[in-house]
Structure 1
Amino acid sequence: MKTVTFPDGRVVPALGMGTWNMGDSDSRRADEIRSIRAGVEAGIRVVDTAEMYGSGRSEKLVGEAIRGLRDEVFLVSKVLPSNASRKGVRRACAASLERLGTDCLDLYLLHWEGSEPLEETIAGFNDLVEAGMIRSWGVSNFDTDAMREVKSVRSATPCAANQVLYSLDYRGPEFDLLEYDRKTGIVTMAYSPLGQGGDLLRAPVLRRVAQRHETSLGPASPAQIALAWVLRDENVLAIPKAGSLRHQHENIAAQEIILTRDDLAEIDEAIAPPRRKEPLAMI
């Protein structure tokens, strides 16, 4: 199983779980909880959520899903920029902890750049580390220049992660951001690694590559190839959403796929990597 290592030395599997849009439907709630629990029981450790997701409903769902399994989980949540003042992050974090039913987050992220000075937000994160409310902190939706600004801020604890939109649909981070994060010891977390709306998964190149691979579940699917592609990088932690047991099992099995040089070359020919700097995509 591929892993990533955070600046404090903690090692986690490179496949995690995202929970965007989870907790919004009563009819799907039981399936979503079963999926999260099955993922943790199968060895997935990172569970990612945010105060913004469903105005806290996702955090409540995650809290219910990991009840009794908290020690097995590397728990991540995010603070909205509007709550990211030094005092605001403490209030927001306390509310997230209550919804999640825990006393500490493993990683707490600034959801995107806002109007609060980074110095204030990072000072607030350090206060939370000192208070034992979080173990580490990071950012989300930060491009290379913004990451340089983060690194320029004096901090008692380092930035641990940068969560960005990264998939075959959105290859922009490959130009310089992935390398910058890697060189500075920051883990890149890839959200929506399977793309948006299913268009990516209908790409003929993914079907062709899938036909050459098998998993323990049987023939590989285009979705598994797309996920294996994101997981190929040594410093990327992918957090696909899996709202059902079937999707969870498919994501887990994707870790078995090792893409060949020919596979990667064929994918690059069909879906070209960036040749110049692009604005960082965000959803």
Structure 2
Amino acid sequence: MRPLLMGVVNVTPDSFSDGGRWADPERAVAHGLALVADGADLLDIGGESTRPGATRPLLAEELDRVVPVIRELAAAGVTVSVDTMRAEVAEAALAAGATVVNDVSGGLADPRVLAVTAEAGATYVAMHWRAHADRMTDFADYPRGVVTEVAEELAVRRDAALAAGIAPERLVLDPGLGFAKAAHHNWELLAGLGRLDELGHRLLVGASRKTFLGRLLAGPEGPRPVDGREHATAALTLMLAEAGVWCVRVHDVRASRDVLAVREAWRGAADGAAGPDASTTGEEQA
């Protein structure tokens, strides 16, 4: 089994990776459809940047950003997730055709989002979170170990989601890489995904282009810029597939789809299945 690929469509002026590029609804829809053509299984539409230091948009701004895009993509048959912490936005997005609520706060920013999701029978992604973007770096402290504390805090969010009526099979957990985490915390969480899997729910991981990858690839001039982190992101997709996660959230869907195609071909050959080019009698050599 391969993980699902969640394509990112940031309908914001200030997201860390592509802020402003898809702020226009028509461009956002076109970008979303291009991601689907590249192999995205679902799209995550977000109208609030959660990069470190970001300030929150007004409710009306967030609604204006995401609802038209979600409506158009859902009408085109795309499976759509709304990336929001607000119950009002989740409710409007679900009415517009979204079927997943991806809440980076796990219900802490606005507890009513849990009831809204449960009432709609939608899938809910609860991410590990400690504070809003403008102050989350102040909370990157895990004296008992990041894997232990994240697992414990996600278990509390899991219980809150289930108590609100979200069906167990519709609950997904996310370790929240980069959110109140130092670089080494992210690597420890990736190595400790088995502990999070013990919480009993599917896992979604979003590592695409994040700062800890830029620091890993740093050169003399400092961390690798955002647009130079795609190979590392694709490598992580491969590792996450091996770890058995349910879904990987990525900006460049094609790169991640390519590494998964290589993995599937390799595993198929190891299992004795014919590869996709089995009918070819010879291969050109460079």
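Quick note: the coordinates plus some simple rules give every number you see, no bench work behind them. The structure presented is a predicted model; accordingly, all values stated were derived computationally and were not measured. Cβ atoms are built from the backbone, for glycine too; each structure is taken alone.
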Upon calculation of mean count of other Cβ atoms within 10 Å over residues 156-163 from the atomic coordinates, which of the structures 1, 2 produces 21.4?
1
Candidates 1, 2; distance in nm of label points 7 Å out along Cα→Cβ at positions 140 and 212 computed = 3.6; producing structure is 1
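Please state which of the structures 1, 2 yields 14.4, 42 when Rg and Dmax of the Cα atoms in Å, for residues 68-195 alone is computed from it.
1
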Check the numbers for FRET efficiency 1/(1 + (r/R0)^6) of positions 60 and 180 (r between Cβ atoms, R0 = 35 Å, to 0.05) across 1, 2 and tell me which is largest.
2
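Given a value of 3.7 for distance in nm of label points 7 Å out along Cα→Cβ at positions 28 and 244, calculated from one of 1, 2, which structure does it belong to?
Going label by label, the one that fits is 2.
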Matching 21.9 (mean count of other Cβ atoms within 10 Å over residues 92-99, computed) against labels 1, 2 points to structure 2
